[in-house]
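Listed below are the structures to be examined.
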Structure 1
Amino acid sequence: MDSTNRVLLDRVQRSFPIVSDPYRVLAEGLEISEQGVLERIGALKQKGAIRQISAIFNTGTLGYRSSLVAMAVPQKALDCAVRTVNAYPGVSHNYLRPGAFNMWFTIAVPPGQSLEAVVSELSSKAALAGGGPAVLPALVLPAVKKYKLAVVLDVLEDGDWEHAEEKTELPPTESNANFSPTPANIRIVKCIQEDLPLVPKPFGVWADSLGMQESELLRTVSDWMRQGTIRRFAAVLNHRQVGFRANGMVVWKCSQDRIDRAGAILASYPEVSHCYSRHAYPEWPYNLYAMIHGRSRQECESTAGRLAAATGLDNFRILFSTKEFKKKRLKLFWQANR
């Protein structure tokens, strides 16, 4: 990958321009044309380096409840449990990790539904499908507090900084925005959570499909970003395709009087993409989580050691994913299709 592509990847995942001609704006300072940007992004998508470019929502502001869930699944029931859990539209990520609680997935449930009830139902269905116990033990681990929530991979190398943009602060992790779930607003959400068209005026294409003016759509997207309904509008990269072939979920046992300070320290590290505090359980005493990314497993282990030293917390584990069962963008308002 050449320097221009690395700088382009850095730009599109940090601050995608919300303007009529975003690809022309991205071309500025890169000594390539708008068409050159379109061709490069198209090639990067074809290679799998860019998964998609779209709005990334604060799901809580839209009324969804979300959580990380750890489920203990016997090996003989694993395939059936995976199929059962993955079939739920609100499950976006699902991984196999070592330990008694071996299946880890993220789930979001629509407004008005009980997160705990949905997880319980999935646990029962998975157990029944696998022919095992009546229910599979599951830890529901919603975020108590979010310290960082932004996957921005450092893809730049020495010599790329001449054309790189100055780093901007990441958006707030929480929002008190009031989203009005009108049919029109839901249609907009369902549209802009999809991949942005790869044409000179992509927002115009979206606006036409929604039966509205481009200027109105751009204003809506900008307003929702300012209010925090949209957390970011950016590219989501394929970690492995851009060189980050390892990631680990690091979990710490931390006293409550130190957890906010430790969370802030962890969030300050660029290798950390997500950082939360979560409730602990007697069988799972860890309450501080950080997702780290590296170019190798050894690099992740080294980073975890540095994070432990920086926080002064030595009671931790690194959970590396050994298998990926599901990884896709959460599509909101799927129930509106029914």
Structure 2
Amino acid sequence: MLPEAEDERIIKAASILAKNKILTPIIIGNENDVQRIAKKLRVSLQGVEVINPRDSSNFENIADRLYQLRKAKGMTPEQAKKQLLEPIYYGMMLVYLGKADGLVSGAAHSTAETLRPALQILKPVEGVNRASTYFLMVKNEDIRVFSDCALNENPDAQTLAETAVVTGDTAKKFGLVPRIAMLSSSTKGSGSSDDVKKVQEATKIAQKNRPDLLIDGELQLDAAFSKDVAKKKCPGSKVAGNANVLIFPDLDAGNIGYKLVEYFGEYLAIGPIVQGIPKPVSDLSRGCTVEEVVHVATILAVQAR
């Protein structure tokens, strides 16, 4: 589901996705406008579906479903209809109703404008209290999963533990055997601040709740990545020195961390993608390229399947 019909990058990406039969793109917008942009760009829209909320025969029914979902929060039927005219909300409702497998937005919208409808409509799955986000960090054959880099600003120990578990399960969907490092400024008690204690507590909760996952912490980044450092700081750890899932202690660390790896480590950063909700939703950067849109949509299709 692509709700940003007036963005040329989205039109180009939809054409590529359809041409290579990666998935069936659905663009939310006015078909005449979409065709006009495609003609200008000289790209084919064969295999691309375009839906205009204003022309939808199911508009009233979908608006009523949105109203039923949000009436406890004070939404009126009239407000539901007005909100449904916004492409992101209409697209999110189609995802909710099973008419689409996921949604990619953010090329022309802020993170809040993309994620707010997802969190309002696609409630967390059973057993998850708070949704989180992840990035796939890819360089050649090396794939790492970073979380949370875009949603929860300062998670408590319980939320951090839950994020670790959900991210571990996400990693499995991409064929990884998750080795989850709970990152900190301390390794195994070398520090004693409240932030360190939070990560220590989160590690214990996650290990208790999911003994089937390899989770270790608290670990500094060098201990998580370097086998030599791991031997000195935490010998015997099954995660240290070989981590492929990194759980950051707060949003500042996560956002800075993935961008450092992207720009200085030359990894491809795919995301952020929301996890812990029934269907995948991704928030693009407003500076994204056509290739990044294609990558993110492809990852969502893989996750949905």
Structure 3
Amino acid sequence: MQRTGRAGREAPGKCFRLYTETDFNALKESTKPEILRTDVASAILTLKARGQEDVVNFDYLSPPKIESLHKALEQLYSLGAFDNAGKITSLGRDMAKLPLSPPLARVLLAAAEPGLDCLAEVVDVIAALSSDNLFPMIVDDNAQDARQEAHKGFHRSEGDHIMLLEVVRAYESHASDAISDRKHWCETNFVSHRAMSMLFEIRKQLRQYCASLRGVTESTWEVAKGEPVSPDLAERVLKAFLKGYFHQTARAAPDGGYLTVLSHQNVAIHPASILFGRRKEALMYHEYVFTTKPFARWCSAVQLDWVADASPVYLKGAV
């Protein structure tokens, strides 16, 4: 309704609605407030970082459910953003400075630590996970076969996170080429050029935010373009991600499926994952979706001792 006014503001105009009158009349008067339908952990972390200690009784315009608040507080505590008294930690303050969800912020900070030292690679993977439709849908059967064959070159036994890193490295090896050559590479490899352009914009922004981190210099971003990711580097990248996603892990179950480590719920590898149909000791996943059944999306194979090391206090007895 707001956009309709633009059609005739300065001259006669028309508005074409792309839905029926019945559908229009069935719409709700307003959208449900975002704080009532999304994870509130980022908002809670921001409030704590700005000195608001009582986040439960804070005067929200649309107060979130108490269950959502408790879940967010528990998640932030498990990530090390809050101490036992509920006070924000120095780690939490660093997480609040990053334009990412708390788990991804924790991953980024872990990657900058000397023991892991894989910040450039983790930034690339986060940028890839944040890009929409990196791999466009294919409906033609012949094109589907060609796509599967093209993507074999990116497949890694470690799973989807390292696969995404391989895609970024392969594309970046053509970064100095003309834009028509880069587009041709994307078409040949069934990768969205538009999504890749967005990925590199996201990466640029993340690198700017990382500039203030301790030990980060221009040499931090010097990576081996076009070269395969070594097994050692892949392990360090996955261990960095576990620092933020240990709560999204699953172990192999006797029936051939997987059980989540913390809640012991059944979950299956999504068919879009390169690990689909493969048996691994344990999984880490970026997203949990429910369609015909619970699925884990963007999966990578990890070891149970890596999961335990990611948060030894919080996961004590769970792994």
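No value in this document is a laboratory result; all are computed from the given coordinates. Source: prediction; values computed, not measured. Cβ atoms are built from the backbone, for glycine too; each structure is taken alone.
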Entry that produces 22 once relative contact order in percent (Cα under 8 Å, 6 or more apart) is calculated, selected from 1, 2, 3 = 2
Given a value of 184 for volume of the Cα convex hull per residue in Å³, for residues 138-281 alone, point me to the structure among 1, 2, 3 it was derived from.
-> 1
Can you say which of 1, 2, 3 returns 0.40 when FRET efficiency 1/(1 + (r/R0)^6) of positions 18 and 178 (r between Cβ atoms, R0 = 35 Å, to 0.05) is computed?
-> 3
